[in-house]
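Down below are the structures I want you to see.
No value in this document is a laboratory result; all are computed from the given coordinates. Values in this document were obtained by computation on a predicted structure and should not be read as measured data. Cβ atoms are built from the backbone, for glycine too; each structure is taken alone.
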Structure P
Amino acid sequence: MTAYPEIFRVRQHLPRPRVEDVALETEAQLAQLKLKEKVQPGQSVAITVGSRGIANIHLIARAVVQHVLRLGAKPFIVPAMGSHGGGTAEGQRGIVEGYGVTEEFVGCPIRSSMETVIVCQAEEGFPVHFDRHASQADHVVVMGRIKPHTGFVGDIESGLMKMMLIGLGKHEGAKIYHRAIMNYSFGQILRSVGREVLSRCRVAAGVAIVENGYDETAQITAVAPHEFEEREKELLLLARQWLPKLPFATADLLLVDEIGKNISGTGMDTNVVGRKYNDHAAVEHEFPKIRRIIVRSLTEATHGNATGIGMSEFCLSRAIEQMDQRITRINCLTGGHPTAAMLPLDYPTDREVLDHALPTCGLVEPPDARLMWIRNTLDVAEVECSRAYLAEARQRNDLEILTEPRPLPLDARGMLPDWQEFERHHAKAG
C-alpha cells in the first residue's frame, strides 16, 4: 500500500483592500460621471453582466440599475458572455440568474439573445458583432472585472475592453475575434474592436471591478468611455498585485477540488497554477511550477462546462461524469483552445488517482512529495500542504501554520472529503 504525504493547513496573509458597502460605492462612483448630462429620461440603457463569478455582482448590478432609474431612464440587463451557457439565450440568462441577478432582485428586465448586428468591418478585415438588444438601446453601460487574462499578456487583458469584444460580440463575435487574435495579437484585436464599439455603439460608461486575493470586492471604479484604455491599464496593475496565489513556488502535485467557468475562463486560473503559456508545464520564468494537477469535480455554477479540465493530467471520474461535452467543446473551440476540453486520465477514487499520479513525479518518494490541496483558484487563503513544506512555512512571516501535520484524510472507500466538508471539520477541530 502506498504511503501518502502527511498534510498541514496554512493561512496566507494576502493584500486585502476591500469595499465595505459595494452598493454605496457603486453609486458614488457613477455619480462622478454625471450621466444625467448624457442619459435623458425615458431612454433605454443596456447593462452588461458576464459569466464569471464576480463577488457581489448582484449587488453591484442592482446599484447600477437603481442609478439609471434615478435618471428617469429605462435599464435592462444583457447577458454578455460570448459562447457560454451552451451558446444559447436561455443558457446565458440562467447563468446570470444563478448569480442572483434576477429581474425581481435588480428591478429591471433581462433581455437575452444570441443575435448580433454587424456594426462595421474592423480594419483587419472581419465583421464587428454587437448584441442585438444592446444595439437597440440608447446607451450601454459596460460592467466587468479587471484581472490578468488566462491566455494572453498585455497592458490590457480581461476587463471592460474584452467585455465589448467577447461579451457583447456573443458567440459569432467571439468566434471571429479569437480567430483574428491568432493572425494578429490579442492586444491589437482588443483595441481594434474596442475602439470601433466605443465610437459606434453609444457606450455611456464602464463599471470596473477589481477583486482581492480573498475573492472579495477590492475596488469599484466608474469609467468614462474615452478613459477605458488608460484606466484599464492602471487597474490591471492593481489586479496583478492582488491576484490570489499559491503559497509555494513549486509542487509535485496540486489537488484542485473544483473547477468551473464561475471560477475562471479556463476553469482554474492559469495565472494561479502556472500554466498560462503551456497547458501542462510552466515556462522558464513562470511560477508556480506544478508537475501534476488533479481535478476532483466541477462547480455547480459551471453547468457542466468543464473548460480547462484538459490542463490537468489526472481527475476523478466524477468530474468527467459532471461534464457536458457539447457545452465544453463549444466554449473551447470558440476560444481557440481545443486542448482545454481534452480529457485527463480519470480514476473513480482519490486513492487510485494518487497511486497513479505520485509515481509520475520523478524520484521523490510518495511521503516526501510536495503536495498542495486547494478548493479552487479563487479560494487560496487557506491551503493544505504536505509535510515537505513545513520547514519553509515555519520561516515565512506571510504564512500562519494552523495545524500540525496529520494523515491525508482518505476514508474506507479511498475518497478524500470535499473541501467544504473538510473545512467544516477543521473549524470544529480548531
Structure Q
Amino acid sequence: MVEMSDFEKFLLEVRKVPLKRVKFYGFWVDYFKRWLNHDILDYGSVEQKEIDGFISKIADKHEDWKVLQAKEAVQLYLYFISQSKHSAVVIDNGTKVDTVDEMVRIIRLKHLSYATEKSYVGWVKRFIKYCDERGVINPTDEIIEQYLTSLAVEDNVSKTTQNLAFNAVLFYFRHVLKRQITLTQKSIIARPGRKLPVVLSRSEIEKIVSVMQPLDQLIVRLLYGTGMRISECMELRVKDLDFESNTITVRGGKGDKDRVTLMPATLIEELKKQLIDARKAYDLDRKEKKPGVALPDALIRKSSNAAIEWTWFWVFPAKSLSIDPRSTTIRRHHIFVNSIQRRFKEALRKAQIGKAASIHTLRHSFATHLLNSGYDIRTVQELLGHSHLSTTMIYTHVSERNKLGVVSPLDK
C-alpha cells in the first residue's frame, strides 16, 4: 500500500502543487478510499464508473471548485500508484531500470495506443505479482503456462482474455527481459470458437436512441451510420469532418491505419451544431489559457502550437478537464469511451431489447445492413477498415441475402 507521505512528496516535487493545497488533496483521496470499500492495488483496480460515482456523490454536497479539486486529487493519486516500482532489469548500457517502466518506454517507442499500453501493463503487473507470491525470480515457460492456466481455471477468464494476457507476457519477455519463450498460443490456449456477431434491427436501434439524451443519440446514430468503432468516433478532430464531400476521415484506427468513411446526410446539420457546442469548450480553454489537446507524437515534434488550434480540437470534447495519463498534463480530453458504453447499456435495458448487444454491435449492424441492401463485400471491407476480406466475411453469415432463398420444409 502506498504511503500518503510519498504521495504528498509527489504532489509537491513533481506536480508542483502548492503546500496549502496538498492536505486537501490528501483529504479527498482518503475520502475516496473509504467510499470505495476495497483496496486500490494499482491503477487498473479502479474502474471509471467508480470514480464517476464518487464524483457524483460529492457533487450533491459541495461547490463545483471542490468537486473539480477532488476529481483531480483522485486522478493524480491513481496515476501516482501506477508508477510504483516493481522488479528491475539491467538494460544494454548496464543501467538497472524498473521492468514496468521499461515496458511503458518501449510501448511508446513503438507508438502503440494507450489502450494497448494500459492493457499490457495491467497483465504484466498481474504476472509479476503471481511470480512474487510464489517466490519466482526468473520465470520459465512452465511458470507462464501455470499463470495462464490459473487465469482460466481460478479466474474463469475467457479464451480471448487469456490470449490477451499471453500476448502481454510475450511482449514483456521479448522486449523487456530480452528472452525468448518456446510456448505458443496453440500449445496453451484453445482456439476460440467462431461466434456470430449480434445484429440490431433498424427499429431496435431507434428504440434505443429514443431513450437517450441528445448528445448520446447523435453518437449512437453516427456509429451506426458510419461503422466506426467507439474509440475512433470519440477521437474525431474538427478537421476530420469534410462537409464538402460528406466524408469522415478516421485517423490512427486499429492497426494505426487511416481510412475514409461516409458522413450520413441525415446527421450533417446535427454535426454542425455539435461543432458549435465544441467551439464553446474550445474558446473557454483558450480564454483560461489551458493546455491544448493531446496530439500524435510526430505532430508534437513538428508543431507544438497545433495543440491549441481549432482544427485539432475534439468533435466530442469532455465537459471537464482530466489528467493525461501519459504526460500528467491536466487538459480537456474527448468524452470517455466507458461512459458512452455504460449509457448505451442503460438505454438497451430501458428499451427492453432482449439481445446481448454492446456499443460495438452498432458496427456489426452497419456492415450487415449494407450487405442486406446489396452492397458488395469489398466496399463494406473498405468502409470498416479490415485488412483481410476473411474478417468481413463473418457478416455474410448473419445477412439476410446469405440465406439463398431457402424455405424450411415445414413451411411448404
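Comparing Kirkwood radius over Cα pairs in Å, for residues 204-243 alone across structures P, Q, the highest figure is found for Q. The maximum of relative contact order in percent (Cα under 8 Å, 6 or more apart) over structures P, Q, that is, the highest value, falls on P.
If Rg and Dmax of the Cα atoms in Å comes out at 22.1, 73 when worked out from the coordinates, which of P, Q was used? Intermediate values should be presented prior to the final figure.
Values: P: 22.1, 73; Q: 23.8, 82.
It traces back to P.
Once Cα Rg over 2.2 N^0.38 Å, for residues 284-355 alone is calculated for every structure in P, Q, which label goes with the largest value? Between P, Q, the highest calculated value is found for Q. Thinking of P, Q, which structure, once Cα Rg over 2.2 N^0.38 Å, for residues 252-379 alone is computed, gives back 0.98? Traced to structure P.
Once distance in nm of label points 7 Å out along Cα→Cβ at positions 116 and 148 is calculated for every structure in P, Q, which label goes with the largest value?
Numbers: P: 2.8; Q: 1.9.
Going through P, Q one by one, distance in nm of label points 7 Å out along Cα→Cβ at positions 116 and 148 is largest in P.
From which structure (P, Q) was mean count of other Cβ atoms within 10 Å over residues 12-19 calculated, if the value obtained is 14.8? The structure behind it is P.
Quick check: -9000 is what I get for helix-only ellipticity at 222 nm (-39500 (n - 2.57) for each DSSP H run of 4 or more, over all residues; to 500), calculated from one of P, Q. Which structure matches? Structure of origin is P.
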